[in-house]
Structure P
């Protein structure tokens, strides 16, 4: 790799600015000939081409701004630093464009494989560079800075070999993700078949207030500075957020997100976890309830009637008094819990397979796109 030449991005690809438009240009009822426009929210591991689109008349979109197969769409500006530099490859023919807060990187076929560039932009070296290149106040990447990004370019055969290996790892991850999602989706289906909808309780099981079945509690919140790279997992508003030197729950516990946009999300922790004050722990559950039964019942029921606050949604202990839970016979709950545990074990095995594929891809990416092989123009001069 040390023998690979260093090249500027703009010598092997074009960077194209996105479409600038005003509210008056947006078409609410598109007809044939109007152009769908992607924005930062459409950039995931793959481009999302069928949801959350803005439609514009063709006259406001330049020919060069119409996406081509194997263009790479990148977020150039966002309120979130983590999103700036995020990118995905257009893998099929699609008539559409992209907004002003994005850019398209169009590979020059004679000089570089588009998929090689796509993997380059997914690598840790580029993401680290993109983070450092952002402005202090407005989180954005400058077009000229991106054009001047310097990296080592292997021969075409080597580019293709690298792409094949990284594509294979990504496919393993995608298949594992899909199988895992399918395994976990079976759990609520089994629940509904056995017990019915917990919100309507069609079987007439005895109902109890959630606050009678457990002791909801918010524990002390850990600051970001206190989190560690390893240790006991810490659960916040969105699942695991890091690690800590101690734990506040020896056994698995249900943790309900009680602040923010994901308010009402139900997580079940692993043993020896720390749950912060951004989630409501359902401590000391009644022996009448199996953990898997209660977690699934609450996910299906939801907490819409317990969430307060428009600007900042929240769930308080007092609000949980309106939440009632059907309590079927223990034997049925145990039968369900056994099935749920088997399905969850399958999902966790698939989690491990996906993580292994991710680690393989990350190791290869780190080797190929190492920081010393990707510099700024100033460093290369």
Structure Q
């Protein structure tokens, strides 16, 4: 565990100023060619936290892009015809990760405009929709499904997945929070339990949360806690009152490594609390959440944003504008690639994914999908070194 008592700066701090790469994408496709319509439902309050990444690599050869459409319905469904088609569809487009060629397309009827696909390893994947989960083989054959009851569907808050996609944590809210583990292979849910777990993130077998505890006469103590599924909580970070912004919000980027997020700083730490490295940004650079790790646990991508407009005095909120996407190499402790949004004439991003071996970066913006080749790791002097296996 690391404890901040006198200085908020720990670990190897560095600025994310890598040499900007202006190379063209390996390939590019406009998903409008396969049915993307840009549906973005307004006034939808259900499942505001249930927003799966629209991109994932099923394996090194297959990239999956998802989007939702609303079909034309000529007649209202009747109660005596429960099998009438639903107007909303979740679409999955399976592409060759090397060429961008469309290999297959699938679609699923959904009850709400939420849903996505998560890679579960070995080319398999899980479909996450408001009605439940379903696992599929690499050949896109249905293996198992887990249907949620109507009560569970109405209380579903989020579905958390581990970086490998082998574990899910169902989060329900009504009125208190409750949680339930689900293994991706079996889709067998474990017994649910009630607990307050702010900022929860999971690996295949552990959970991490952030906790602020008020101590009379001292103030708030900030901690990041980690535990196994059934074990006791242990603190891996603690910040005493007045000694910094706090530990940050944790996210597993592999089964053994966490990233601790603050608006302008990111610490990379082991699950034992050892700080491996840190990234510090300028005050006008805001780190986005979530991070996007590779399945092998060696790299992750992070978005960096500018906040434009807004006024506290006039109660006007700011709007975000994408500045860059940075790919960070965990073994070398350095960023190895920067996608400069302004040079690419991009102001927003809706999906990001790094391939399982960390060699490809996929970016989705307004229905346009691009894939970039990533360089190997670099040592502090800037010379290329092989990516650790």
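Rule-based calculations on the coordinates, nothing more; no lab input. Bear in mind that the values here come from a model prediction, so they are computed numbers and not experimental data. Cβ atoms are built from the backbone, for glycine too; each structure is taken alone.
For Cα Rg over 2.2 N^0.38 Å, find whichever of P, Q sits highest and give me its label.
P
Can you spot which of P, Q the value -500 was calculated from, given it is helix-only ellipticity at 222 nm (-39500 (n - 2.57) for each DSSP H run of 4 or more, over all residues; to 500)?
Going label by label, the one that fits is Q.
One of P, Q was used to compute Rg/Rh (Cα atoms, Kirkwood Rh), for residues 184-351 alone, and the answer was 0.96. Which one was it?
P
Ranked on FRET efficiency 1/(1 + (r/R0)^6) of positions 32 and 304 (r between Cβ atoms, R0 = 35 Å, to 0.05), which label among P, Q comes first with the largest value?
Top value of FRET efficiency 1/(1 + (r/R0)^6) of positions 32 and 304 (r between Cβ atoms, R0 = 35 Å, to 0.05), among P, Q, belongs to structure Q.
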